[in-house]
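> Next come the structures, one after another.
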Structure P
Amino acid sequence: MNNRLLCTILLCLPVFATSAESKVSERVLSNGLKVLVKEDHRSPVAVSQVWYKVGSSYEPDGITGISHMLEHMMFKGTDKHPVGEFSRIIAENGGEENAFTGQDYTAYFQTMEASRLAVSFELEADRMRNLHLLPEELKKELQVVTEERRMRTDDNPQAKMQEQFMALAYSNSPYKHPVIGWPADIANYTVEDLQAWYQRWYAPNNATLVVVGDVQANAVFDMAEKYFGALKSGDIKILKPQTEIDQLGVRKMTVKVPAKLPSVLMGYKVPALKTAEKEIDAYALEVLAGVLDGGNSARLTSVLVRGKQIAVSAGASYGLPSRLSDLFELEATPAEGKTVNDLEVALKDEIKKLQQNLVSNEELQRIKAQVLASDIFQKDSNFYQAMELGILETVGLGWQKADEYVAKINQVTAEQVRDVAKKYLIEDHLSVAYLEPQTINLTAEKKGAN
């Protein structure tokens, strides 16, 4: 599962726990594996997730996408559990399992009846250090990943535009690379490449085990020690700094691909929570995104879609829990008779209003109420509770940040929202991509097929 797909099922995760005490228990095994447990006894189910501190932002040129490729290969067996056994055993025990790769992490998860948690632990511990990478299995998965890229990116106009946009917006940040990798890199992976990547990053001292559900924390810790405790630590080298160079002017591009509708995508360079000099700036940017795109009463929908009727859709997003500095993005699709240039002007006008005028107390209270409501909804899911802890821990913020989120959002003032709009949403830090739909030449395609 790639990062953009993950965004559709969870992220772009702006909501963390609201309670002053999240009741998370933590233990670190002697080999460095961190274990986090959050008890939730509402149903006899447990979610188990193993998070590795490695994703596409760790990858050098030439092997982009290798973290995602390794995610696929992690289901291809060990000495103890041959190809296909992992998924068969989980299913046999009534469980569900999958994995996903993002810019900053790779994670594997199982949802099972709580009494079967040991099954999950035994399997994950085995493949944490004993994976067998076979050439014939790599050949099969190369075809799978190539097809995945075609379906999710190459044949998807919005995804293709996003990929091109990221490569434009960043000069040297590893966020410029797609999580799934560039086509030439995918085509040339070797078993040796994957083995080296596996040995470098897959170790207990580079992982976090998160369990949420109908469990007792001390029993989970004992079980973790039983299955993971004997695994050897790895020699994890700290990544060198990967700081994006200063952008010295606006960047623009036109993406021409087969599509039904045009669209515009804009992104301003901004800090994430982890990279902000002042933490409050990140929370103020989060509120700013909510003012623009926090439901039907938010500004982009109420002004551009329903009011001026120049857009059929418009949105904003911000990557608060990123490992590196990210983008504050705005995107929109023009209504009939309007152009992407019309929308760019309108979007910039909304930004200008936020830079010059204070948002109302009513708007601030609406955003804060949405944070509380979203948290209540999220707490219905053990999976999302575990995701929250895993992401925060893996990007280097620490799971404890979950307890601070609502209080920090509630502290944001209208003046701080205005100040971050003026400080970060500036023209010289802006990148813009226009999607220009192209028609498909069916006649030429038929001739090429003959």
Structure Q
Amino acid sequence: MGATRGFLTYDKLHEENQEAASRLKHYKEFTISPNTKKLQDQGARCMDCGVPFCHNGCPLGNLIPDFNDAVYKNKWQKALEILHSTNNFPEFTGRLCPAPCEAACVLGIIKPPVSIELIEKYIVERGFKEGWIQPNPPKERSGKKVAIVGSGPAGLAAAQQLNRLGHMVSVLERDPKIGGLLRYGIPDFKLDKSVIDRRLDILKKEGIEFKTDTHVGKNYDIEELDSFDAVLLTGGATQRRDLPIAGSDSKGVMQAMEFLSTNNRVVDQLQSMPESHSAKDKKVIVIGGGDTGSDCVGTSNRHGAKSVINFELMPKPASKRTQEHPWPQWPYTLKTTSSHEEGVERHWSILTKKFETAQNNKLIAVHTVAIKWYKNEEGKHQFKEIEGTEKRWEADLVLLALGFTGAENGLIEQLGLEKTPQQTIATNNFQTNKKHVFAAGDIRRGQSLIVWAIAEGRKAAEAIHQYLTIN
């Protein structure tokens, strides 16, 4: 490493944001780019730690010390080459990944870890700015055809890898635009859709075919898949978890992804905002404390909600790593996002009991009770209600951000594929019980991170290539 004592000299670099009052007026990204010198200084913090546990923390196995050192030495194009060698889309992970690499950073044992995700983001942004990222189509074609069903991060990563290997790749997407979760699940203020479009332009010029409004099994005959030598399913785990309590079918109770995807389409000028999906002047309650819940908070505030409250079933996390999750494990600590900073009232250890409705089945309130968590005799976490803590909360809109339970029914059954008990597609090295059909991403491993989806897509592409080589 270039700066032997850099970790003693420089502090962790945090990306600055526009003030909340300003950024709530739009849906654009609101981060403020640090100058090059500060990024180089941050690269200098990467220690010569001997065993870089950040490699283990990253599902993609990014060569983190290598690109950190290149940034420190102002060799940005080299850093980009190193980063792209393991990560197809660092512009996505650099914005959206929770950075398990930083949780495993050796420096993090005694100091704040290196700002790995931030460095990653600005390496690729520098690459696009300088024109270093150009289409690189294969010199030869194998004559083999592969269909990829779904255009989220797993599908896109697999498409690029297979195309590089010379196979003809067609990506089939049921929505009007390519991107999957990136396009219709992530708010624009976290990922401006121009970031997706500039990468798609590269992929198209490399020779990948994209077909939108193509819903396999509905308006696209499933038998047409037989014309391909291999098929990869990357449709995600989109079966949403419900809250089966009284009043859950009332007008005003909505799945978070329906709310978010509708807003993304409105921002993209594909439709107008239905009153039922607007949070303007409404008392909003978001149930679920993860990233999706946070996105609902930020979007509701941009609509002009009268108030935003967030319920979380789990107890409030500790502010620092605890002995229950020692380094280099992922620490379950309190996360305060930029959306939380924009205005929300947060409550933990809250159980939703019922939704109260008016005569027209319109939501008017939410009833809850506080709970206490404990470990049973088997050491498993359970909770019990605390008597006398029942509460009624007035509400006009409730957003259910409860995660996903598995893959959607339909295509999997039509193809005759086996499922796991978790309702995902059963595979062996990404291959299903139909030899020419493969699966990757959330549809195979369950709800997970974007960085895992890219890693799955890359590995599935390798498995498909091996299959095509011998068949």
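Each value in this text was obtained by applying a stated rule to the coordinates, not by laboratory testing. Since the model is a prediction, treat every value here as computed from it, not as a measurement. Cβ atoms are built from the backbone, for glycine too; each structure is taken alone.
> Suppose you compute distance in nm of label points 7 Å out along Cα→Cβ at positions 217 and 249 for every structure in P, Q: which one lands on 5.6?
P
> Of the structures P, Q, report the one carrying the highest value of FRET efficiency 1/(1 + (r/R0)^6) of positions 49 and 385 (r between Cβ atoms, R0 = 30 Å, to 0.05).
Checked P, Q; max of FRET efficiency 1/(1 + (r/R0)^6) of positions 49 and 385 (r between Cβ atoms, R0 = 30 Å, to 0.05) sits with P.
> Additional query: Work out mean count of other Cβ atoms within 10 Å over residues 377-384 for each of structures P, Q, then name the structure with the largest result.
Biggest value here belongs to P.
> helix-only ellipticity at 222 nm (-39500 (n - 2.57) for each DSSP H run of 4 or more, over all residues; to 500) was computed and gave -9000; which structure, P, Q, did it come from?
It must be structure Q, since only it matches.
> Distance in nm of label points 7 Å out along Cα→Cβ at positions 65 and 241 was computed and gave 3.2; which structure, P, Q, did it come from?
Only one of P, Q returns 3.2 for distance in nm of label points 7 Å out along Cα→Cβ at positions 65 and 241, namely P.
> Let me ask something else about it. Given that relative contact order in percent (Cα under 8 Å, 6 or more apart), derived from a single structure, equals 16, which label among P, Q identifies that structure?
The structure behind it is Q.
> Also: Comparing FRET efficiency 1/(1 + (r/R0)^6) of positions 265 and 433 (r between Cβ atoms, R0 = 25 Å, to 0.05) across P, Q, which structure shows the greatest value?
For this comparison of FRET efficiency 1/(1 + (r/R0)^6) of positions 265 and 433 (r between Cβ atoms, R0 = 25 Å, to 0.05), the top structure is P.
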